[in-house]
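Q: Next up: some structures, all given as structure tokens.
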Structure P
Amino acid sequence: MENSTQVEFFYLCGLQETFNNKSVYFILCLITYLLIITGNLTLIITIIQEKGLHEPMYIFLCSLCVNGLYGTTGFYPKFLLDLQSDVQVISYGGCLTQAYVIYTSIMCEVSILTVMSYDRYVAISRPLLYHTIVTSLTVRKLLLLSWCYPLFIALITVILTVRIPLCGSRIDKIFCDNPSILKHSCLPITINHILSYCIIVLHVLQILFIAFSYCQIVRTCVKSAEGRIKFTQTCVPHLLTMVIFITVTLFDILQGWNSDVNITLNMRNAMGVQFLVLPPVLNPVIYGLNLQQIRSAVFKMCNKHKIFDMRR
């Protein structure tokens, strides 16, 4: 038991079946990461610079893009290095940090999508009271809540994990997560399981709130042509983002619960990493292409830079 507490490194064994194609994976992942950085930074900079976009809906969208950059930073740099290495090793502290960053990003995504659904519900179902309910102070409180409580919960999760002595150091994934670490526990982890169930219930309740909000929005929008147009322009992107995120996150959760499922390691990796690929890539595309205000602001900013370059 004394030796079990001396785990200093974890071996990420998820790349065992990719040794012959690591160069291809490296190029594809590098392109994906650059697209994520470019797309999300473009929306963030556009929303910050354009005063006409300093409204709650766009502020929450900016927060969503910041979270996309935050979560992918916890995965892609390390994964790109692993694709260039013969042995994929991560320190104990680095593994806990990666797990913390990735899963706080997941929880923040759910929280921000919940806040966005509430904002759209008030804007469409109670438009006359919108500016009274969704004030600048309310926006700040919602943003603070959507970021602080996931960070706090994840910190408690890490503290409960650190106290557990480990009897192994193999992780059959391409990134660290809390269940993979706790599989090597030498002691009962009842408290960790209880906390995990509480976190799942909390996020299920948020998803139910999102579903309820959009049901109310649909009931309001079907009553008029103008409402249907507004729903298509502002709510469809939110729904697409939510459905994509929930679907790909479920892949990773189900994989964690059914690690003995009879599929190849590459397939498990592809399924388990989609929440770090699809939402950060598609969010800027969905919002950038579907929202007229965003498109106009991006084109305006690009034209400004072109004019500036011509003058120089």
Structure Q
Amino acid sequence: MTGIKKLFTLLTVCAAVVSASAAAGVTPFPPSFKTQIISTNGAKIFVRVGGHGPAVVLLHGFGETGDMWQPLAAQLVANHTVIVPDLRGMGLSDHPAGGYDKKNEARDIAGVLDALQVGQVDVVGHDIGNMVAYAFVAEQPGRVTHLVLMDAPLPGVGPWDEILKSPLLWHFRFGGPDMERLVKGRERIYLDRFWNEFSADPKHFDEASRQHYARLYARPGAMHSGFEQFHAFDQDVIDNHAYLEKGPLTMPVLAIGGAASFGATMATVAQAAASDVTGLVIPGSGHWLMEEQPEPTVKAIVAFLH
């Protein structure tokens, strides 16, 4: 297949999934946002871009895609350039065989920003997106003006070893061919476990969103890539220890935890890596802050970035 045919096929798939997401009831991004595929660092990264002004990049986590950021993007686009990629191996980005250590994924993000001719940027991360965000900032601290970390640990940073003892985190070591066979065709069952157990109230992660994300994670190679995000944690620990040896991050950091999830521990994690940390706990929320308590979460982030 020629390069043009491959690109046409990928764009056709993207259009079909976007159309399906609208049918499922997932709120679309404002019409000013445009989508494109940026080839960088050995991966094709699907990116949504909208607005004008200071740039902010929003990095999602496992069980979701960049679609999770719609409530925040809709607010920020009034006076920011908002950049929302799907991480390597997730959503509508492609599924390279490797490169799922967060240091490498941070280079994906750097490549996206370079292609868009964006220099200085604010960075907002959630879940796996936290880990990519930290690696990006640690690699290029002079490029980042503000950092927001939301409800997930950083491998090897602060209380990481204690966090690993939680029985809720058995999925960190789950994966491999046998596990992939068990999950194949049952992606919704596997993902429901995350959406239910990590919510303060599972009803806040609505059915339309569940259908949308389950369909994306059922695409060929998607669940394998998702497992690889976790399998890379051992390498992430090594890389993060090297970052920590260089000293703490100095830009302002907002560390947000859901009251029924990481809570104040999110600030503890951030304080182990940065010197200027503001902690915030969102009442009535578990891990899925943008679904469970979008209004206070968006309000806090918008205020911090201004």
Structure R
Amino acid sequence: MAKSYDVNARDKYYALWFLGPSLLVLAIFVFYPMLKTLYLSFFLTNNLGQPTVFVGWQNYLSLLTSSSYLASLQATLIYVFAVSLLTLGLGLLLAQTASFQVKGSAFFRTVFSGTMGVSVSVAAIFWLFMFNPSVGLLDQLATILHLPVINWLTQPGWAMTAVVISTVWMNLGFTFLIFFGTLQSVPITFYEAAQIEGLSKTRQFFKVTLPLISPTIFFVSIITLIEAFKSFGLIDLMTAGGPNNATNLLVYRIYQDAFLSGNYGLASTESVILAVIIAFFTFLQFKILEKRVTYK
């Protein structure tokens, strides 16, 4: 019979002693900034970030009725959904391809996961060169093939496309490794049974592979969506929110209003709204996708 252990005052003391440093760090660097941001969102502030005038919900109303803010929100949603879907789809496709035991597969596994070792600044330099209209590889190929040359970073629609491509490339390494590791853990007996039933490779993927790795897809989809909402580095280094604010995503707008314009009250309001939006879409993912998850 298993022994029962009573938690006494001394155990609680030790628990608090070990948890104390972590709770202190969280309180200083997470909980306090969150509460301070919420507090500042109800005020007008000076250039030092100090509250001056209490305005209540006026900051929120001003943002939600601002055409420029709504345009940033629309651009953010387009960017997030494009990045999330492409990263998930391509990551799963590459992982499935690398799972085949063929000659050279180990080399491609290394290549597919290589972007994990690339910093944001290096990736931005690489893609700025690729999208350069004069010497960039993409436009050089377009010239050779007698296709129109695209000014990737100076045309609003193409600038968003360029940023999405760059971000997906950056995120693929992590997504690929997660999916590849999960695919390796699927028991071979399931595929042997599917072959006996006469299922083709395509039907095996949809009937066997996807249900078995659905918990991983659920996890990666949440992480990818949240990270897409928080994208900043590539936007800052490649387009700085332009052209014509076409890539001025919510996170970059917060940076502009807070650290370039000194409007910390408005930036705090934007931060709160962004947090609510992320929480909303995360909640939707749990409500919709979790029902399709098959746990072993």
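Rule-based calculations on the coordinates, nothing more; no lab input. Bear in mind that the values here come from a model prediction, so they are computed numbers and not experimental data. Cβ atoms are built from the backbone, for glycine too; each structure is taken alone.
Q: Distance in nm of label points 7 Å out along Cα→Cβ at positions 40 and 136 computed as 2.8: which structure among P, Q, R?
A: P
Q: Figure out for me which of the structures P, Q, R the number 1.01 belongs to, where Rg/Rh (Cα atoms, Kirkwood Rh) was derived from the coordinates.
A: P
Q: Could you figure out which one of P, Q, R the value -13000 for helix-only ellipticity at 222 nm (-39500 (n - 2.57) for each DSSP H run of 4 or more, over all residues; to 500) was computed from?
A: Q
Q: Also, quick follow-up: Distance in nm of label points 7 Å out along Cα→Cβ at positions 32 and 208 was computed and gave 5.6; which structure, P, Q, R, did it come from?
A: Value 5.6 for distance in nm of label points 7 Å out along Cα→Cβ at positions 32 and 208 corresponds to R out of P, Q, R.
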